[in-house]
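Trainee: Heads up, there are several structures right after this.
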Structure P
Amino acid sequence: MYCTSRFGQQVPIWIDPSVHGMIGLSTTGPNPSIQIDPIFFNQIPPLTAQFWFLHECAHQVVGGDETEADCFAVRNLRNLERFDISLRHIQRP
């Protein structure tokens, strides 16, 4: 998997046990990166892991908005044909 920032930068992804308990950490700015908690990711189903990875990647695109990051992840899973969902039924607050 890979992630590209809103500025077109390839975002490095690190497997980092020090983020334990946080799922992951997305750092934006001139040196963006994503740190992933390997303990968490090894304990969840692959589709769930893909959602959380895309959620962390979304922060590179949408910033700190958690709702937008969730929507980004769901849209991308849908576009990857990982599951069938109609986003017409998901309303924004």
Structure Q
Amino acid sequence: MTNDNNQPRLLSRQAAAAYLGVSVSTFHGWVKCGRMPAPVFGSKRWDREAIDAALDRESGIASSVKPETEYQRRKRERALEETPLQKWRRETGYGA
């Protein structure tokens, strides 16, 4: 799917970081802390419109953006939770 400018709507991590003008590691940190949305379910791609909405929210111009729904809030919060694999790695020191 593409937008009006013939740009793809779904972006890779590198393309999303470039779209925002930040490094890939900065973008990763923003996703991890919830400032930017998680990738589209079942993919490693980010929705350009979701990135725009998050950026509007962060910059304070989100008044024209719909408020976050309960589902979106829970999804964002769940993305921040530690997974069982991450917990196991932390507890065992595996991969450190």
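Trainee: With helix-only ellipticity at 222 nm (-39500 (n - 2.57) for each DSSP H run of 4 or more, over all residues; to 500) derived from the coordinates and found to be -11500, which of P, Q does the value describe?
Mentor: Values: P: -11500; Q: -15500.
It must be structure P, since only it matches.
Trainee: Which structure, out of P, Q, was distance in nm of label points 7 Å out along Cα→Cβ at positions 18 and 34 derived from, given a value of 3.1?
Mentor: Working: P: 2.0; Q: 3.1.
Source structure for this number: Q.
Trainee: Quick one: mean count of other Cβ atoms within 10 Å over residues 10-17 came out at 17.6 when computed from one of P, Q, so which one is it?
Mentor: Values: P: 14.0; Q: 17.6.
This value belongs to structure Q.
Trainee: Looking at structures P, Q, which one was P(r) over Cα pairs in 10 Å bins from 0, in percent calculated from, given that it came out as 17, 48, 31, 5?
Mentor: Working: P: 17, 48, 31, 5; Q: 14, 41, 32, 10, 2.
Label of the source structure: P.
Quick note: the coordinates plus some simple rules give every number you see, no bench work behind them. Since the model is a prediction, treat every value here as computed from it, not as a measurement. Cβ atoms are built from the backbone, for glycine too; each structure is taken alone.
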